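So, here come the structures, one by one.
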Structure 1
Amino acid sequence: MPCFNPLILLFLCLPVTFVQAQNGSLPDALHQVEDALETVETDRYRYEQELTFTPDRPWEVTLAITTINQKNDRAETLTYSLNLADLDPRLVNYEDERDQQRVVLKTRNRQPFIRVTEEDGSVDYESEVNLWSPEIDRAKTLRDHFREAIPLAETAWEADFTPGDNLTDLQQWMHEAVRPFEREATTIDVQWEPDAQLSDVVTLTVTDPDKEETTQYHFSLADVARNTVEVKVSRGDVSVQLAAIGREDLIEESDGEGSLQYTDGLDLPVSGLDEARRLMQSLAAALPLAQESRDARMPQPTELAGALTQLAELVTGTVTPDAEIEATLAAEPLATLETSRTDLGKSEVKTSRHLFAFADLDPAKLTLNTRRGELAVVATTTRGADYVQYWEDDEMKGYDDEVAFPVRSLEDSRKVRTLLPFIIEHARELPVVAQDMPWLQSALETPDEESFTQELSLQSDAQGDCQWSFLLTESGRKTSETLYEFNLYDLDAAKIDIEVKGGKLSLTIPTLSREKIINVYKDNEPAFTEEMQWRFTSLSDARTAAETLRARIAACPN
């Protein structure tokens, strides 16, 4: 970059010069470590210590520590192979022991990134190395040399690796890097195949011939949580673990034989720690770019009608190895979702219907249901209210607090979850139009099969339009009548609320300050109460009734 102003030259060009100096000084720092390592003798043991590295990859070092028993001359050599960039300089320190100083090197987050090889060739992985020094000043010197070398190694290691700076190049690097490898005389076949159309999507295939298993994972890198990408070492086997954001089941998993499910994470086996580190480095660069790629193709609605149309085109059903679900969404602010399910090998078709208002859904509570291999975006109502009316096989079942939108793919689920918050927000902006008293009287009429009737009217001695009567007649083993007489201006318009209890829908209407000023006559016995309930069979009618009542209250000043 050209530097014109001396101050700009100082601040913009200095980092490049600093990096170059760091890379050049790493071997020097390691030679100082070599000089500080020495043979340490105690009453019981003698420790012979040696550090080696290659000039072309100085961040990778080998520490050979031979422990010799002073009584019987038995010796044991452990060889530690590690990347200095994996060490945490804050955790490099010395500990005072009886007749020597122990200098401890620990990895970041205590990850088992240090390969330990015994004399018989057996391998294990640990998170720390113990070195020895004869006295405290020399232990401090050894500690300080390691602390100096670690950041230099990190810079050199990162500078040595350039998989690309765009998603296409990074995906190509991972495609070439994730490949079959030998593990205990068995070939683990691993393949990373980027999607031809969607740059953030990949298919990972893992075949283990010993287990005779092939597992295929299909997912978007945009769905991977960055803080879950880590190395796992188990019994010498190395893999890279990753998990979906929010631990949701955003990864499609299949076995090539018809089995399909969704999971929240996976293990990607690799041949060794260096391959795991490089893969983690590539993923760290790819994940934010994948999110940008994913976000760029998501719907960007500008008006409600268009968003509803897009949603209806996406919510068409889902297919699993065991069943097929067809869905039709009548995408209006007051929506109807109809589904039909046919299980494999059965002719019976099960149907369901859900009636709901988008304005009642909570945009912050959208989840993915992957039960039994099905895919559906589940939207929960605000406050968990039972505002979703539903039927099964044409029989009204009651009310629920959620509605599930079946989709064909994870990609479609992402789009649905993008559209729903926009639709909910704009549906809430639509006004509920208040009606008049004749409309209320009609809405309160009940079907013949109900065991009650409701009548709304002006009080017989009303002076004006603000004194009303509500008569509830309930039939059963005997018939009872409850008459409410009230003034509209005594009602609390702000506290009128829709409630669903025991599968029954009602409008709860309280008085101001919950004063018991509503005259109530139950089978002609007088009393007073602070609230009454009007029953409805439709959420839409209940919502309109609430708005109508609020408008009439406002028109009746006390």
Structure 2
Amino acid sequence: MTTTEVDVLILGGGSAGLCASVWLARTGISYRILERRPGMLVNGQADGVQVRTVEIFESFGISEELLKEAYHVLEDTFWSDDDNEGSGIKGIRRTHCTPDTEAGLSHLPHVILNQARINALLTDEMTRASGATNIEYGCDVRDVVVDSSLADDPEAHCITVTAVKNGVEQVYKAKYALGSDGAHSQVRKALGFKMVGDSSDEAIIKSKSGNLLIIPREGDSLARMYINLSSSAVAAKDATLAQLHEKAQQIFQPYNMEFAGTAWWSAYVIGQRLNVSLQDGYNIGWKLAAVLRKQATPDLLKTYVLERQKTAADLIDFDRYWSKLFSTTDKDGRGGITPELFVKAGRYTAGLVTRYDDSMITAAATGQTSLATKLTVGMRFPSAQVVRVGDAKTMWLTKALPADSRWHLLVFGGGIQDGDATKRLHNLASDLEGLIRTFTPPESDPDSIFNIILILSSKRASVELDTVPETFTPTTGKWKLKIFVDDEDYNNSHGHAYEAYGIEPSQGALVVIRPDQYIAQISPLNGVQDVYSFFSRFLKEYDT
């Protein structure tokens, strides 16, 4: 019997575990994934990738491959029965078209890509960052034991996991363990937790013969169909492929459908599970890294339950509502879903309505939210187009906020054409230097904890870099450029970032963004003391 020690043990190699492991790999934390499957996922059980999930891939620097391979969902169309009174011909007709994603909601699209490929992209990035795969396939977890007497010791490997691989028992010890092995969790069973829940049915789109939703797949040659057969979950699970084909033919009458091949079918419940579970991993990964690198107190980990438990409850409520809506029929036997309701739910299905309550890392009450009226503390930071001062490159602002475990301090400094504005910026820079020294280990790079970005409202041509404090011209970073302007680019395109965020240039704002791109606090430019008070609740301080 062999014993392996790591900082973090991830029990389950699904989307949640893989996303968390990317954070750990990128921050140098030792980890191991134990996965029951014999190898990488081949055929996933989901393929819809929310806008928010695409934004997460962008923060990891792996969105280009995702966008290249995936099918982009740009429009939703609705079809309904067409009685064609007087013509004697009955069939279906298109009744409504709507953009899939609300205009201005995100700079990235909703896409479709097989879950297996999504997991592969995360695995590739994890391997690149850590130099090793660190996944044990064919590993069946048998027991999980937590030594409560050592649980308060951050250096103790207080968790012992026993697993079997190829008939050989292996033991793993870890400081922390993540249970991410799905609904039929062996971890949950080992710890004595019961799974309490039920299932509900759903129907898709509107027709007297039934309801059906078509989603084009990547490669332009496949499509996924959701077909409502009956109100019985048991009957749906017992359905045969022939019954599915027959039902689809009925719904499409008078058109004829020829099925070249059906790769996979199953009884399925509408949900956002792939996306929500991946975002669970995105939430916990950076927090574990901060604690294990001794940058933050272990209390930081308690915010995971506070934030994601509410998100899970919201998902369940939405799933019940949406399922009931789709399975509801009107007096003519058509589905209860309407284009208006579909659009109304769009922000939720895009993954952009999550709002975290105030906690040690989210502070709406202690800031001045009136300085940025279109930003909401506790919600993800939306992107806007800006122009980089040093080289005139047009960028989306969130591209300057990579998922590298740092906190992002966005300084909306207004214009710096006059002496008072320049003095205000220099005073702010002096205060920020003190903040950096307080929370950055003396031997570390000055940019290792905070990523400070300056966004000016000035015309780019009027900005003289020698008038900008050195705080905003750091010596690290891919291009060593961290100064942007809210100005028109050479293609006559303007992002109007200040307007998009509801920030008055004459006042400016200091916006604190968490490593996972959620807004933590909004303060005035002379409010660095408030920012210090915020970070002092969980970050380690150093003598200055």
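Each reported figure results from applying straightforward, stated rules to the coordinates on display, with no laboratory input. All of these numbers come straight from a predicted model, not from anything done at the bench. Cβ atoms are built from the backbone, for glycine too; each structure is taken alone.
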To which of 1, 2 does the computed value 37 (percent of Cα pairs over 38 Å apart) belong?
-> 2
Work out the source of 20.5 here, i.e. which of 1, 2 gives that when mean count of other Cβ atoms within 10 Å over residues 118-125 is computed.
-> 2
Out of 1, 2, which structure matches 7 when relative contact order in percent (Cα under 8 Å, 6 or more apart) is calculated?
-> 1
